[in-house]
Structure 1
Amino acid sequence: MHFVTRKAHFNAAHRLHNPSKSDEWNEQTYGKCNYPNWHGHNYEIEVTMAGEPDPETGYVVDLGALKQIIDTHVLEPCDHRNLNLDVPFLKDILPSAENLARVFFEQLQGPAEAIASPNVKLYSVVVYETERNRAEYCPYKVSKL
């Protein structure tokens, strides 16, 4: 099994706020991420495809084509936007790094797999909210806690 990863970055604002909870709960739970007037991050994402290289090209996936998929389905809708207000596919989703990783995976899976060989799958999406904090969504990993 081979893994190929494409990195990208975007800048966006968000607010973590659960409307079913009190303001005090939200403030205590989310801290700075609960500021009423939003705050921003310089996000990085990593999109990993997995499979065997195509015998004709030697590629698991054409990284230029994958870049275009990421640009179209994540960067263009999210870059320099308010994730809570401006991105239709994030409507009613609390934009934590964990939720962003899952939703970005869902946005990318069909288009990314359409440009790859049949034996290649979207494996994971990682979202770095900061250089020290990251969340990964990989529906294929199995672990026992």
Structure 2
Amino acid sequence: MKIYLDFDGTVVEHSFPEIGAENPHAIKVIARLQAAGHEIVLNTYRADIDMQHVHEALEYIHSFEEIQQPIEKFLPKKIEPRSFDLDVAKESNQLYLDDIATGIPMRRNIVLEHGMMVDWVELEKKLEEAGIIQNVNHENT
């Protein structure tokens, strides 16, 4: 499956042009998606502004040891994500992981006092239930 991954509000809290605080569990799930053989493509508004911001986002993701394969693909201009619907994603072989995708699990920011970001713990469970990543025991998560 081709997975279009947003950055700000998805992998990290919104803090552009800076890199926001880490969104807990995001890197772990991204690594699991890669291990399951899915293709990750960075799809971020940072590309609409300048490629340096895209490279900063990729460097951030690649700085984690869990990421065994560098994400080499990114879109030169962000495309609007489809609604978060795993049945449609499986049919089309495309999934958008993006805080602006209608229906994606969300949680409150941790460092910032306002705003929301993707809830990767809940997202991981949904991906497992849909068979997009292999099911694991979450008792210790």
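To which of 1, 2 does the computed value 43, 12, 8 (semi-axes √(5λ) of the Cα gyration tensor in Å, for residues 15-70 alone) belong? That value comes from structure 1. Taking mean count of other Cβ atoms within 10 Å over residues 7-14 as the criterion, the highest value among 1, 2 goes to 2. Given a computed value of 0.25 for FRET efficiency 1/(1 + (r/R0)^6) of positions 39 and 119 (r between Cβ atoms, R0 = 35 Å, to 0.05), which structure among 1, 2 does it belong to? Source structure for this number: 1. For the read-out semi-axes √(5λ) of the Cα gyration tensor in Å, a value of 21, 17, 15 was computed from one structure; give its label from 1, 2. Corresponding structure: 2. Structures 1, 2 were shown, and distance in nm of label points 7 Å out along Cα→Cβ at positions 63 and 111 at 2.0 was computed from 1.
Read-outs throughout are calculated quantities, based only on the coordinates presented, and are distinct from any laboratory measurement. This structure is a prediction, so every number in the text was calculated from the model and none was measured. Cβ atoms are built from the backbone, for glycine too; each structure is taken alone.
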